[in-house]
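No lab work stands behind these numbers, since they all come straight from the coordinates. The structure displayed is predicted, hence computed values, not measured ones. Cβ atoms are built from the backbone, for glycine too; each structure is taken alone.
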Structure 1
Amino acid sequence: MTSTEQSSQYALLEEQLGHFFMNRSLCESALTHKSWMNETHQKDRSDNERLEFLGDAVLSLVTSDLLMRRFPDQSEGELSKARAAIVNELGLALVAEQLALGQWIFLGKGEEQAGGRQKRSLLSNALEALLGAVYLDGGFDAAYRAIKNLFANAIEELPHSSVRDFKSRLQELAQAKLQLAPIYVVLSEQGPDHAKIFEVAIRIGDREYAKASGRSKKEAQQNAAEVALSIVAAG
């Protein structure tokens, strides 16, 4: 694309972010996948991995602050679960898709042919890198405004008393990444009727992803789904 086309496209992205870059090279680096660097060998640009590292930290801090303000009565554990529900790979990829971020990413030919512009892992990484670039370009206040703008709806959609259903999120992620649905298996029931403890395992395909216990089958399933969610997202 020409420099004029780049400027026009970045302006649209910047408008959605609520931040206009003073240093355009930071924006370009945030949108540069390592596969593009490996093929072009350009020395005047870096890929987005370092910016992704920074953006992850900034995003965690800002979402923590936003959640504490939005839910002043929730415990540390509830806030941690809420943050994890918002900033995991699936949540980030959904925001990236709303920005149509894939169209701006610089990809190598191989990654392009492999459908890289639709890969949730790649999109979520690029979004974190972009937020890291906003922080470097405009400081913490600029990053705070951008993150608040992008994640306000996700925060408002969280139930006041608890985070989104881990089973539902695991179902979505497993279908997206593995094209398989989780299966919940009750492994054991222990204790008297008024104080039973259930142990549940989650299997996806031929692999067991997590085990957890709870005072009901539903609680055990939710606890196991929370563990499995992070494993599937990391894989």
Structure 2
Amino acid sequence: MAGSPTVGTTFALAEAGRLRAGADKTVLGLGIGSTTVGLEWGQNSLRFAWMKQSIPTFGPIVTDTVAVAATLGIQPRDLAGENLPVQVASSGLPFLHVALNSRTAVDAAAVDRAKLCALLRPLDLKELPVFVFSPEPADDGAMVYSRMFGPVLGIAEDPGTGSASGPLGAYLLKYKTVSAKIASRLVSLQGVRMGRPSRIHIALSSRAGVLEEVRVGGEAVVVGEGTIRA
């Protein structure tokens, strides 16, 4: 399961005329099963796509903050603290979510794979992609500033990670960084440090404190096309 390819595929299908203009949704078959994608249309084309994700699950918490900081090449004081623990979260693909206290710390982070594996080994976990973020406010309209390192996936750094963003929203709601109202529409700004900024929209619906729906959305543009001859 991956968010950006799902949104991109939806826009490519719309561009090719494979989606009925004005339809409110389509369904794609992914490795995790049938996945509903909500559609928002502009005057002449698809404007926005919302991928519905599985309700996130939360895994082990990493308590050794000194080792976490060393893994990321930052200082322990750069971590957000015990109220925002370092924790595994997943909507189909697990990530180690690490909250930092500033955007500067997010920009300074770099993953040491050997230290990461050593960090996870006592929890009986294999190497995971790492999602670092900070809720430090700014004037760019983003609730969260983030980066994703996925060397285990063959990705040094990803400019936009939809599969980590649903769990991110659930994490922020779980640990009361955002209210249910704010969680209903928030933005994660990712990829800035690598010069490829992405604005990933996250929408969570909950009732009586119970999370009922998670959606991750965005826009895509066609940058190239070609023909495959069999």
Structure 3
Amino acid sequence: MLTAIIVAGGSSRRMGFDKLFAPLEGRPVVAHAIAAFERTQSVEGIIIVGRAEGLSDFEALVAHEGFGKVSAIIPGGARRQDSVRCGLAQVKPEAEFVAVHDAARPLVSPELIEQIFALARRHGGAASAAPIADTLKRVDAERLVIGGVDRADLFAVQTPQIFGRDLLESAYRAVEDAAVEVTDEISAVELVHGKVALLPNDAPNFKITYPADLELAEFLLQRRAR
């Protein structure tokens, strides 16, 4: 059994408005992310973790869209890792695997979720990742170039990230015990030396961060529909 935690608690400071409810192909950005997990056969439950003041908006969205797999809509914490921990506390005991996904990634597909889930069952953990194509440079305090970075084995990690439930819970206990901050689940799992396989993904799966991202996502969704 696979349960998805959709983390929807961002502040959207760089957008200037709530990006998760920005219109995208006739429905809010977050609805596309939820819908992908709703349509994924292996997913049996979805937990939405959002800002406390916006939970009623998520409740209205789920009712309007008819998302039957959403089992809980709960408030998160101050940091992303706090929100994930809140979501983990709501996962049903029978769930063996947990997927964590950023609500601001609307281009995720059921096919991608299933592929990552298959890798996670083999290795214990897996995630989507894009090979680095750009030239990378290091700079000093004045932003002057001081060297390059070999990109041969570098990937930009995305979500969803899927792990055995026991592994992920152990990882977040380690995060709490060590009093450290992590930016994603792989970073947490590394603390307990868990194995994580990356699925190289060349299909667009970016996070909506700037207004221009909405235009690009709109184009890609239209092309996908055709």
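Which structure, out of 1, 2, 3, was helix-only ellipticity at 222 nm (-39500 (n - 2.57) for each DSSP H run of 4 or more, over all residues; to 500) calculated from, if the result is -6500? Answer for the origin of the read-out: 2. Ranked by distance in nm of label points 7 Å out along Cα→Cβ at positions 112 and 128, structures 1, 2, 3 are led by 1, which has the greatest value.
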